[in-house]
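Several structures are given next for inspection.
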Structure 1
Amino acid sequence: MHLGSITPILRIFDETKALEFYVGFLGFKVDWQHRFEENFPLYLQVSSGACVVHLSEHHGDASPGAAVRIQAEGIDAYQQQLLARDYRYAKPEVEETPWGTREMSIKDPFGNRLVFVEEGKG
């Protein structure tokens, strides 16, 4: 058996806030969006490089408060980019962990936590 990459589904409740956070703040791009009909819940894919995330307003797709670990390189430069955007709801910091990684944890407006992880240089 061979396993491929995973795509997390994160629950969202407000399209405008989701796009402000994922696109405007984090710098992801919208790959596609889907609704079964007008005025139905939104399901969309956002990505940045090889990182792909699905966001869903559908009740049964996911529970708010999930955590996702995202492998990253250049975490310090990314943190500076995020701080320069002056997003009112998040001012992320990079943390050196006891297990040898550098991590930046950011919660989205719906309580989901994205942890950007850079492996140690040692």
Structure 2
Amino acid sequence: MALYEHVFISRQDLSNAQAEGLIEHFGTVLSDNGGKVVDSEYWGVKTLAYKINKNRKGHFAFVRSDAPAPAVQEMERLMRLHDDVMRVLTIKVDEHQEGPSIQMQKRDERDDRRRRDDRR
């Protein structure tokens, strides 16, 4: 099976529990089709760079999975049909990184970022 990372944005008028419920729902879709969810993170409500379906904000969610391609295709198909999901991005990766994603790390823990005055 292949390793994937999925990010999806759901509508801003959902509650936090409903947005996290979407993660569980699509995780069960993966598991029903022979895959498994390795890790999932709820990133919270974030402001979008531009309006999507008249929404200025959205609930962001991140899922790491180990699944066959047909399972991922079925999950993406159901995500695109779901009224609450606005955008979906799936990336195939060689390996999953350990620990939390960059979005979940505290700003001072991100040591790989350079400061603006060090760019020269």
Structure 3
Amino acid sequence: MAKPPSKQQVYTLLVEVGRKEGDGLPKAATGAALLCYASGVDEAEAVRETVAILKQADMAPLDVTGYGTEEERVAQGFDIDEGERSLMARALAENSVIVAQVTPFYDDDEAEDDED
């Protein structure tokens, strides 16, 4: 008897990354937060795939916080705009990880001096 195919869903993940040579972050940054939309049959798979892809991109993932699927986020009261929905749909269609936003972290006022 064949097992029915698993349904892919898109999960919203916030990934904290540290520094690694070639990571593409601004010189003065100490790390960053990446807002990602990742497809997977469950959140654990989405996290594994996201971490693997970020490592391939010379990033240094330190911590991942999951915020659930679009439906779960709406049920929790999150307001999801059309741009976000579009990125989620793309992640699902491409069975991929979309990095929607990168927010660098800085220790102090070095951010003002960084032209990168």
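Bear in mind that the values in this text are calculations on the coordinates, not laboratory data. The structure presented is a predicted model; accordingly, all values stated were derived computationally and were not measured.
Tabulated values for the structure
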item: If Cα Rg over 2.2 N^0.38 Å, for residues 44-99 alone is computed and equals 1.23, the structure in 1, 2, 3; result: 3
item: Computed 4.4 for mean projected area of the Cα convex hull in nm², for residues 12-75 alone - originating structure among 1, 2, 3; result: 3
